[in-house]
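Presented below are the structures under discussion, each in the form of structure tokens.
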Structure 1
Amino acid sequence: MSSLTLGGLTVERGGRPVVKDVTITIPAGEVTAVLGPNGAGKSSMVLAVGGVLKPRPGSVSMDGMELAGRRPEKIRAAGVAIVPEGRRLLPDLSVEDNIRVATYALSKQAAVEGRARALELFPALEKRLTVPARSLSGGEQQMVVLAQALVSQPKYLLIDELSLGLAPVVVSRLIPVIRAVVASGVGVLLIEQFATVALGLATSAYVMEGGVIRYSGTAGELRDNPELLHSAYLLRGSTAAPAPGQAGAPSVPPVAPPQAAG
């Protein structure tokens, strides 16, 4: 089965490791969730896969092709697109121009096809193409950054914090898009602080804390045993702490939902 595989990935920032020997497999045509609190190393991991940060050491392999250490544009051209946390748009440019910027490395035909596919997935953007990005709601901005990633028609899509800061009704509009992308054969890695959305979409799931994978298994197991997730969130800074599900592992109340924004 085709997959994007992170093998023994270690990432340093400021001279210290923030991602430590992480191994994750993202199968094609499935959603894989990575859950964890702020500071867990999730965003650094995504940036390393996208070539923005350099893993030392570690492997990023797509169907046997090694991508670790390549430049971001080469990784994107190979079929891996990332949606970084924070909805990073060019605020003074229109929606149309923000999407066009994302096609700069594509052929003219690929750019036309990619734009058409992105607007097919996000028809609400059709009426907003001339609007400056700074005037969009949070939900609309998230649609644009997803569209930017999807114009290259990637084989694998890594989304860092899909739901953060968005009202539940806005998130509910994005979920069918993720499902449609996965149904087309794309493998999706969904990074989330909040479990509900991710576990509702995912087949497999990982919990990351302190730069380390604390749980790997099925999303269904985490849905049925939320104490595994809550326990993992308490393991920061303690390599001797009991693993989730073991005797003595602590538990905490459910994580609070994100603050809503349009």
Structure 2
Amino acid sequence: MAKPSRIVLGAAAILAATALAQQGGQKPALDDIASGKARVIDLSYAISDKMVPWPGDAKGFEAKTNATVEKEGYFTRSFWMLEHYGTHMDAPAHFPPGTTTVDKIAAERFFGPAVVLDVRKEAERDPDYVLSAKDIAGWEAKYGKIPAGAIAVLRTGWSARWPDVARYRNQDANGKMHFPGYSVEAAKLLLDRKVSGLGCDTLSIDPGNSPDFPVHRLVLGAGVYQLENLADASGLPEAGAFLVAAPIKLEGGSGGAVRVFALRGN
């Protein structure tokens, strides 16, 4: 009988091959990692107290040493952190009318083909740029219709500002932030395509100048999770990679830290 971990990994490999075949791209499999035919890209920031918190969050993370090798013969720590800090997942329960907590999201939704929506040039010209339905139509004209179960990644280039708090938040004299995000129309189209999640390399999938988070309410209300503060995604192709998002299984959590990996062919 196969071990549970091998069953999960085997299912992930099958899902990856199937999804990528639909998009006509390369089909990196797990066996390709060891052979060097595929590359794993880590899209997560290491958790520490030096990350960029949301304005108003005085403390995001704290670690305490519980045992040392010198004294106890082994090393352990305890830590405290906000659910929405660093690279994290927003569970639907984070904003009404969403209700699903992070531990209740179906595990198969953490695996999917990556749909990388590149707006780096637009964001460089306009920090308030929002992804439009026209941008998505342009992606589909190149690569075909976005498959159900895909995970969208908005690549704005904002990760180049991390972890500089002032540059990453990009606040004006009135304290309003300015960074790119998804438009409501783009989010509606992605939901129509039945994506599993929406991600971004900024503090929020809503643009920084949004006063009321309409994309959060729409996406989370539809039962779809969000990935925020993704690390440098410049190594990802616009189509053909496969994403794995593994959040902390925190009972009753509105979200939590997530490790996000992209698997792409070399």
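Details
- Per mean count of other Cβ atoms within 10 Å over residues 63-70, the highest-valued of structures 1, 2: 1
- Which entry (1, 2) yields the derived value -7000 for helix-only ellipticity at 222 nm (-39500 (n - 2.57) for each DSSP H run of 4 or more, over all residues; to 500): 2
- Structures 1, 2, by relative contact order in percent (Cα under 8 Å, 6 or more apart): label with the highest value: 2
- Parent structure of the calculated result 5.3, given that distance in nm of label points 7 Å out along Cα→Cβ at positions 31 and 55 is the read-out and 1, 2 the choices: 2
- Which of 1, 2 leads on FRET efficiency 1/(1 + (r/R0)^6) of positions 47 and 127 (r between Cβ atoms, R0 = 35 Å, to 0.05), largest value: 2
- Given 4.6 for distance in nm of label points 7 Å out along Cα→Cβ at positions 111 and 207, calculated: source structure among 1, 2: 1
- Structure responsible for 13.3, with Kirkwood radius over Cα pairs in Å, for residues 79-174 alone calculated and labels 1, 2 on offer: 1
Read-outs throughout are calculated quantities, based only on the coordinates presented, and are distinct from any laboratory measurement. What you are looking at is a predicted structure, and each value in this text was computed from that prediction instead of being measured. Cβ atoms are built from the backbone, for glycine too; each structure is taken alone.
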